[in-house]
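Structures follow.
What follows draws every value from the coordinates through simple rules; no lab data is involved. Values in this document were obtained by computation on a predicted structure and should not be read as measured data. Cβ atoms are built from the backbone, for glycine too; each structure is taken alone.
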Structure P
Amino acid sequence: MLIALAVLLFAVAVVLILAAMRPDQFSVSRKISVRAAPEKIFLMINDFHRWVDWSPYEKIDADLKRAYGGAASGVGAAYTWEGQKTGQGSMDIVESVPPSRIAIKLEFYKPVRASNIATFELAPKGDSTEVTWTMSGPTPYLFKIVHVFIDMDRMVGKDFETGLANLKGLAER
């Protein structure tokens, strides 16, 4: 019994040490090349009403409740959501530089509280546009423990890949 307790304490200590060594900030980013002008893609991102057409998070919860506020698009546009599978949160566009950059303040209220920044960078590359979707934010110690077991990049990155592929499909029509 004493050996089992010692092994358990050692395992807990290892997890706590590994968590302490994790960075204080996280960043997840994905890119895609889209055969469309940056101006066309920018309009799809800069207006939260259009996210229903491409955002992977819009498809997760059939009973998702949405509300829009503030400006129709661009700086000041606001979007809130609440759902069984998606939790509860809000997004506010805090920077809008046509047709190259959009920054969004992203707040999660449920199931856990978190504050992050999401950015979309659009860079022309010949007859295409390279679109980069990034989310970054602080990593409190409790989240660092979770990140020892769950890879945030792999988890959120798949959603970003899906969303960017959806955006590409719409923009290339």
Structure Q
Amino acid sequence: MTPILELGLAIRTRRSDMGLTQTSVATLSGLSRATVNQLEKGAVKDLSLTRATRLMDVLGLSMIIAPPRTARHTGRRQKSQALDIAARTASVSYKVPVGAHQLRDVLTTGALSADIVPHVYALLDEAPVSLLASVVEQLHEEAGIEHAKVWKQMRGLAHQLKSSREIWQ
């Protein structure tokens, strides 16, 4: 698979899992909906690195440059720590920290206790999308929860907490 086809597939999969439309991703990245559509369909012949990076940033994706025919970096170390990092990120401004297990419970069940509302709000409203994506991946790997289900849960929590972040709109 060519890199541009692989990018298009990754964009379509992540966008779909996050519950975003091509139009919203285009708006957030500053690209046209036609460009997003063509990339997802594999019809784009060339895409600048700047435009590709803007698109990936919106969806919390990153690019790894590796020599051809080598084993790909799995990122396991980062993924295994995603909930811990998210818990620290959500707790930065608060005296009482939220635990990774509490975030796991909230993101899998949607049950939000009043004592961690500010933490969850801070996470969903301010954390890098790449961190949120790593949390989704960790929950998928450890608990077998579908990516789209976790993104939907995050979106629901963001709406409940009235987040103004554009990706949740």
One of P, Q was used to compute distance in nm of label points 7 Å out along Cα→Cβ at positions 9 and 97, and the result was 5.4. Which label is that?
P
Of the structures labelled P, Q, which one yields 0.10 when FRET efficiency 1/(1 + (r/R0)^6) of positions 65 and 105 (r between Cβ atoms, R0 = 25 Å, to 0.05) is computed from its coordinates?
Q
Per mean count of other Cβ atoms within 10 Å over residues 41-48, the highest-valued of structures P, Q
P
In terms of Rg/Rh (Cα atoms, Kirkwood Rh), which of structures P, Q is highest?
P
Output 0.60 (FRET efficiency 1/(1 + (r/R0)^6) of positions 49 and 81 (r between Cβ atoms, R0 = 30 Å, to 0.05), calculated) maps, among P, Q, to structure Q
Comparing relative contact order in percent (Cα under 8 Å, 6 or more apart) across structures P, Q, which is largest?
P
Work out the source of -19000 here, i.e. which of P, Q gives that when helix-only ellipticity at 222 nm (-39500 (n - 2.57) for each DSSP H run of 4 or more, over all residues; to 500) is computed.
Q
